[in-house]
1. With mean count of other Cβ atoms within 10 Å over residues 187-194 derived from the coordinates and found to be 23.6, which of I, II does the value describe?
2. So log10 I(q)/I(0) by the Debye sum over Cα atoms at q = 0.13 Å⁻¹, for residues 147-250 alone, computed for just one structure, reads -0.47; which one of I, II is that?
3. Please state which of the structures I, II yields -1.16 when log10 I(q)/I(0) by the Debye sum over Cα atoms at q = 0.13 Å⁻¹ is computed from it.
4. A value of 24 was computed for relative contact order in percent (Cα under 8 Å, 6 or more apart); which of I, II is the source structure?
5. Among the shown structures I, II, from which was the value -13000 of helix-only ellipticity at 222 nm (-39500 (n - 2.57) for each DSSP H run of 4 or more, over all residues; to 500) calculated?
Structure I
């Protein structure tokens, strides 16, 4: 049988994640990987999870092992309803909150509910590759909105909304993947005004905001336009990604359809992991453990910034994120970051070439994304030295 003859038209728009393919390469022994967007294993609260696993069975018994309702495990929903206003979120209640199997599933289900072939999605460029992968199967048309060092530009977004009928806007406004940039408060308020004026939905993807190493938290866009924002977040960065616990807040009428779509996807998110997350949140364990994660990552970010300042050749610049997991390096015109990647892999160092975060061909050739959460400060310094040496050699050979 030729399976190729049996596939749906939709599969023509689906492709393997380029980053996942890179991660297969960098799994080699001895490789220093700055490539993945992966929490450090030592950030996982294993002792707490072991303790909570017993508590879950004592407190919830068979209910933690049983099928449950699609909207989510009630103790977790109650804990989130109490907790999320601390993130400056509004209209958080049992009619707007849904638990998902990781925030990646939110992207797919939102697109399934909203996107018809040819509908236009406005995205910042560069943008999170996982979102583009999730959306691609529904065959949207992407409209790129200009950004600068502070993120998406509201004037550019307004021009896009004037010129196009946009079905959905997708943003990662806090410690953005891939750049690490954070959208300032004034821009968030302006974007909230625009989406209300033009009556457009915005998907605010917020997996990283809890990982803040300096500076003050910035209010969510959802706070200023709750009827026009779908807010998405996850426990993957503050508990453990293997549990696959994400959550979304959406306008009540849209939540109804997200729940229906989720029923056809996975019935409900796994109950046991939700029960662990419920006790982790309601028992104060997150408050206790989050500072440990931050103290693990902060010196790694600082080491990367110091190494870039010390070793990178002239002509390079980079973001200086206040939190999150990434920073973005912009090389001089003419630099081919994919070539640089291959040179560095030969010397046991890996990163992600920035061009993979653009849907347009030929854009972002000179950029690269660096992750600082997965390896020690000393290894980060060593890796940046390797990248800098390879970049300098390439620039000299191009003269």
Structure II
């Protein structure tokens, strides 16, 4: 009996060792496959990842696609409370264009092929085209409940985030005709980002305090994550190495770290009151976090996984959504509750300009930006 017990113990130990070795091998072979960096099964049709260690490798300063070479640098500001768009010249910090759009424009979104900008008129059930070659308003088309919009990494679908309807609408990216409506089991779905291999997306559900995981090819819900606190998750951004989804939470006043493969919560980084927008620096070293409730921007080091420093707007403000200039030198953010736009020096956090715009400026778009294709929102490029 003792011999059998010893043999059994040795057997169990051997299995355990092999299991550990197998896990280590899997991590080594997939460069961290356990945390979502496995590129062996990419979404069919997605452009190949340039650098497995940096999904933003195509977004380096000045690395503009040939499609964008002749587009003038502009800042497009949707004023949700004024039903207008202001166009700013970043060289002079002056408004050089202004036009009316549909009711409650929320975001200005670059198309997958980079050729068009779309103003998402949420309560107007419409989208207005902007020609980035001229900065002028184009046609307005009917699209239901376009709070936000993204593109699948293969470019086959535009995904309208229909927040009020609690669904993700997969549209033809050229005609904007509905192909498939996916109901999501949460309230307030609003922001998202995609896995490094494009196979799935993680979306935040603001009013449920949850995240939803969606299979991109099958257009089905794969799972849910309940955040530790009953918060209000906002913007979502993948780390350069593809291992972590960062999720800003406006009520928790910080950023969650999420393993998308689980999906599970890995940790939490406190930043500031009303954490809202997330933007990667052009060198892929830091994540800019706009803390809308306290007028500050926190810089999280991707390698350090902590706040390195925090910039505070002189006199306060309400930094919300925006993007980084093509050369990486200026962070542009809307001032949601102050009818203004901020231009911030990324070298030191100094405020370069505070520009008065319409009421309720929200998802402003810096354009053009480096990258091969757009995944949507105010500019997620890879």
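1. II
2. It must be structure I, since only it matches.
3. On the way: I: -1.16; II: -0.99.
Label of the originating structure: I.
4. Answer for the origin of the read-out: I.
5. This figure was derived from I.
Only the coordinates and a few stated rules stand behind these numbers; no lab work does. Predicted model only: the values in this text are computed from it and were never measured. Cβ atoms are built from the backbone, for glycine too; each structure is taken alone.
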